[in-house]
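A.B. asks: Please find the structures below.
Rule-based calculations on the coordinates, nothing more; no lab input. On a predicted model such as this, the values are computed, not experimentally measured, just so you know. Cβ atoms are built from the backbone, for glycine too; each structure is taken alone.
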Structure 1
């Protein structure tokens with residue numbers, strides 16, 4: 001175990017931390033020099049982990065750097081049920097096929113942040129699918145319905161007459177039992193997870209385990225449109241995004257979010273952030289985009305992404321390389337669909353209607369337009385494709 005300093009403890013307990021339960025206990029554990037078991041679970045409700053969710057992953061990495069055992073759980077079972085802790089309406093149940101598809105690269109994405117060789121990994125179906133009605137009833141008996149109803153989101157939904165399913169009541173029990181299964185000393189999560197995290201403490205004590213301490217990171221981080229970052233809203237910056245795309249998305253965030261992004265999504269110190277924030281917003285944002293892209297893609301690709309953004313969007317130059325497709329005497333919609341540049345005819349028509357498709361720097365308004373050989377097509381702000389000459 002690495003010898004822990006007062007600065008280490010201060011950083012662990014304060015940087016991007018919203019609440020700790022209980023702080024005195026956790027601080028004592030950290031000072032004891034004992035190797036702790038630190039747990040974090042993420043449900044694969046979408047195929048990608050975004051940088052808002054990465055805030056807690058990076059906190060998990062901080063514990064890992066101090067020599068503690070970090071446990072990363074992909075909630076393949078809880079993902080089927082669905083957590084509605086931060087939702088204003090019931091989350092639809094996913095199918096096993098959807099969950100399998102979503103979680104395909106979750107560990108790979110997490111290892112962009114965590115040290116693969118020092119991470120204990122699990123799928124929570126390992127233990128949850130073995131529970132029967134008898135075990136679930138015993139766990140459910142540890143809680144009263146009034147405790148669940150008292151949660152802010154649930155209380156609001158009930159007041160508005162919205163449906164709250166019994167399935168949603170079971171979710172905190174499952175997440176709490178995860179802590180029993182891995183014998184967690186500490187669980188990490190966002191502030192939206194507070195009730196679920198506390199459930200783990202209750203269930204552990206009923207299984208004669210010491211109750212885990214809880215560290216909640218700041219949540220949420222707003223997305224590219226200013227709302228809470230959410231895959232269902234499409235406003236996310238994913239840690240698996242290609243470097244040029246990641247850089248461009250960060251450059252599109254609102255100026256009033258720049259400092260928050262620095263604090264939650266980079267490893268810069270408060271002093272370094274304060275110096276950067278003295279610059280003009282455009283400069284500060286460009287440095288932000290570079291720092292975040294560097295975290296996930298390395299300095300070389302981050303430099304390339306900055307160069308690409310400047311030439312393509314600030315200096316109005318075309319990228320030096322772009323996908324090319326074979327010329328065919330067909331409509332532009334057919335070419336873009338075949339190339340995978342648009343997902344459907346309805347998406348294509350919407351882009352045309354919004355003036356978001358240009359051919360050779362001219363906005364296209366005719367959905368039946370046919371491009372010539374050698375044409376360069378621009379879709380939105382970031383996508384380019386070239387039609388090869390005959």
Structure 2
């Protein structure tokens with residue numbers, strides 16, 4: 001009996017250590033630094049979308065070989081073919097069978113099971129079935145056990161990162177929501193925040209169960225005091241539920257398995273990037289706003305990451321200096337950098353419909369026009 005007791009104790013300790021990785025363990029991978037430049041430029045074709053009655057605030061997504069413009073204010077989803085021709089309009093604000101009672105769509109995602117999920121501005125979410133009918137609505141209640149707001153493992157410590165709100169799903173019925181801490185003693189103006197703060201909330205969307213908070217911010221943030229105005233990240237999830245994480249100030253892209261164990265890291269610094277980031281040592285709201293709105297646009301930083309399983313190609317976008325009319329787009333194939341090309345400002349790759357890769361929507365609100373780019377990679 002004593003032997004079984006000690007065996008149980010050893011297993012319990014082992015499980016605890018497996019679940020509670022140290023900060024260093026999240027980044028204990030040797031970076032892959034393989035470069036073989038095969039492409040020095042890409043040819044962008046322009047898609048001009050049919051005119052629509054829209055707020056012209058929203059995002060372009062791709063699913064099932066169609067293009068979808070999600071209007072965040074009017075809550076319509078406009079469906080286009082690959083040449084920008086309008087096919088139909090879905091959803092909208094309301095209480096009808098094909099509408100959703102939401103004030104705004106702050107994030108939207110197509111799910112692997114054919115359903116869709118829309119996230120509102122007050123943690124409300126709406127699950128939409130294959131016929132674009134509302135299955136149910138609910139609230140993401142992350143404030144359970146809300147007496148402990150300084151515990152980095154407690155979801156109640158965090159709030160949704162609405163400046164960086166991008167939903168992704170895995171194959172097991174979970175969605176992941178970017179989060180950050182903003183309580184009095186746990187916020188981007190303390191070293192502990194960068195050592196212990198999580199970045200993603202894992203939720204089972206089928207039953208509204210909060211599973212856990214996951215991940216860490218790049219160790220590059222520990223070199224500063226502090227960079228709350230640059231503490232953003234972007235991520236993608238592949239078909240094997242691996243995570244691709246790109247932090248705003250880190251040239252490396254970190255890859256994790258579905259349990260957030262590190263798998264590898266890869267990446268090169270972008271071109272023409274001013275990385276002279278300005279620190280903010282104390283929580284000074286006026287100075288923070290000045291750095292965010294006036295200094296941040298002057299700096300170079302990484303903005304988007306997108307992986308395509310069928311091509312084993314990874315795209316990573318970044319901001320160049322403001323005095324150049326271009327931003328940068330890196331292309332990795334089989335973990336090797338094969339291109340670092342100039343693209344229009346704020347240009348990200350969002351989807352693939354053979355034979356083209358498609359970029360995000362380019363919205364001209366003044367003239368009420370929407371366009372996007374597409375391009376081929378002939379390798």
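A.B. asks: To which of 1, 2 does the computed value 3.3 (distance in nm of label points 7 Å out along Cα→Cβ at positions 123 and 243) belong?
C.D. replies: Values: 1: 3.3; 2: 2.0.
Answer for the origin of the read-out: 1.
A.B. asks: For distance in nm of label points 7 Å out along Cα→Cβ at positions 27 and 371, which of 1, 2 scores largest?
C.D. replies: Values: 1: 6.2; 2: 4.1.
Sorting by distance in nm of label points 7 Å out along Cα→Cβ at positions 27 and 371 in descending order puts 1 first.
A.B. asks: One of 1, 2 was used to calculate Rg/Rh (Cα atoms, Kirkwood Rh), giving 1.02; which?
C.D. replies: On the way: 1: 1.02; 2: 0.97.
Label of the source structure: 1.
A.B. asks: Further question: To which of 1, 2 does the computed value -2500 (helix-only ellipticity at 222 nm (-39500 (n - 2.57) for each DSSP H run of 4 or more, over all residues; to 500)) belong?
C.D. replies: Values: 1: -12500; 2: -2500.
Label of the originating structure: 2.
A.B. asks: For mean count of other Cβ atoms within 10 Å over residues 187-194, find whichever of 1, 2 sits highest and give me its label. Walk me through the numbers on the way to the answer.
C.D. replies: Numbers: 1: 21.2; 2: 17.5.
Top value of mean count of other Cβ atoms within 10 Å over residues 187-194 goes to structure 1.
A.B. asks: Here's something else I'd like to know. Mean count of other Cβ atoms within 10 Å over residues 35-42 computed as 21.8: which structure among 1, 2? Write down the numbers at each step before the final one.
C.D. replies: Working: 1: 21.8; 2: 11.8.
Structure 1 accounts for this read-out.
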